[in-house]
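I've put the structures underneath this note.
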Structure 1
Amino acid sequence: MNLQKLMKQAQAMQANMAQAQARLAEKEFTAETAGGKIKATADGTGMIKALCIDPAVVDPDDAEFLQSLVLKAVQDALTGAKNMAEAEMRKVTGGLGFPM
């Protein structure tokens, strides 16, 4: 195999990965719990960008329940964003499994 050709392919893949990561920073995934009363939004880099809590679910006597709902929404948003990012990177790498 031609080493120079391999190096050019690697550089092209690296550039494509950088472009994909930039696109992922702009994409968002939103997860909801409590029938949509709690929403968490994460971007494709795994950062939580927004958290919305409907005041109707806030019960000062049951903070634990609210905490569990918020945690679930955040976990689902991060999982969705991670899956979205992995799918995007598979497009770029052809499924070679490079770390992000």
Structure 2
Amino acid sequence: MFQDPKALTAIDWQNIHLLLQWLWIYLPLIVTGSVTLVTAHAVIPSLVITGHLPPPALRLRVPLTAFAVVVLAVAAVVIGLALNQATTVENFWDRNLF
């Protein structure tokens, strides 16, 4: 049976705050990168094929894809920082996380 977790100190609360902050930053980055990729590779070509957009609109795909790659790279860094911050949970909750 597992032991009860230890009482939280102010430093533990600060670590939890930082972890949650990284996760809240991660969420809009993933949504932005995903929506941008879907727009660049599904919506724009579909609208060009159906005639709702002129063919030169396909030139928007390259900058949108580049923007999405940059945003998703930043998201990868942020989730790495969040996982690093998650290791501080062991200070008061000594169960194996991984």
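Tabulated data for the structure shown
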{"quantity": "If helix-only ellipticity at 222 nm (-39500 (n - 2.57) for each DSSP H run of 4 or more, over all residues; to 500) is computed and equals -19500, the structure in 1, 2", "calculated": "1"}
{"quantity": "Label whose coordinates, when distance in nm of label points 7 Å out along Cα→Cβ at positions 45 and 77 is calculated, return 1.6 (choices 1, 2)", "calculated": "1"}
{"quantity": "Comparison of 1, 2 by relative contact order in percent (Cα under 8 Å, 6 or more apart) - largest value held by", "calculated": "2"}
{"quantity": "Given 1.28 for Rg/Rh (Cα atoms, Kirkwood Rh), calculated: source structure among 1, 2", "calculated": "2"}
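Computed from the coordinates by the stated procedures, all read-outs in this text should not be read as laboratory data. Note that this is a predicted model, so its numbers are computed, not measured. Cβ atoms are built from the backbone, for glycine too; each structure is taken alone.
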